[in-house]
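> Structures given as structure tokens follow.
Every read-out reported here was derived from the displayed coordinates using simple, explicitly stated rules and does not represent laboratory data. If you're wondering where the values come from, they're calculated on a predicted model, not measured in any experiment. Cβ atoms are built from the backbone, for glycine too; each structure is taken alone.
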Structure I
């Protein structure tokens, strides 16, 4: 049997067809060989993200020096804005980062 994919946004209930597909997989072993094991830090971060939820995010505009976005896209790739947001979030815990940035401004 090939890969079975059932997708839900979480906003709508599962259909009878989705539930039947999932039930058919009940006794099928799961192949974890292509999934790296999560570290304790990754699990803690995931728990934090779930607890906070995506609803705690807000869109805003930011002016950056030329080439900054291109650097992030090239070096981080997909998800670079999430990494940037995480750095801003973590910076709140490090006032010395903020002071250094203000001095260099």
Structure II
């Protein structure tokens, strides 16, 4: 095997390993993002208390999810698409509870 072939193989192997590491962090971040609002959704549903839910926060959260969803679609990054779709739905559920339990 020539030096050029060894170098090419090494670059491909390193690139594949870097991609696996990048994807792993992407999916770990997406998983963490997805579970961040679950305790608040559960507490709000259970207690029906919405006075302390900030409408400003909920609206900014939805805007953030929409922007990151568009960004994820443009980059074709599944972790961004899945996480921001689900967090957007969670935010909508909190907004709905804020309106229903007023």
Structure III
């Protein structure tokens, strides 16, 4: 038998679908779901997104540094990490990442 051609007993029969259940239903886009959930207002007229921000703010005021970091990073962006070097060459710098041995 030629290479690449399946045997007759594994081929689809005439009129038989290779996917009888059809394509699975498409999931809704995540950004649409988030917009719907975070846009809902509670009885006081505050959106879910505002409630989350207020809760984070309250935690940050109580000393939760992770909540404060999250608020600041989202509001102002993460700070850029800078590094200084004393290289005097004009050749491109090549960074080689090595795998660390298991501890």
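> When you work out percent of Cα pairs over 20 Å apart for each of the structures I, II, III, which one comes out largest?
Structure III comes out on top.
> Given that helix-only ellipticity at 222 nm (-39500 (n - 2.57) for each DSSP H run of 4 or more, over all residues; to 500), derived from a single structure, equals -11000, which label among I, II, III identifies that structure? Working shown, then result.
Numbers: I: -14500; II: -29500; III: -11000.
Answer by label: III.
> Using the calculated result 0.35 for FRET efficiency 1/(1 + (r/R0)^6) of positions 23 and 79 (r between Cβ atoms, R0 = 41 Å, to 0.05), pick out the matching structure from I, II, III.
Traced to structure III.
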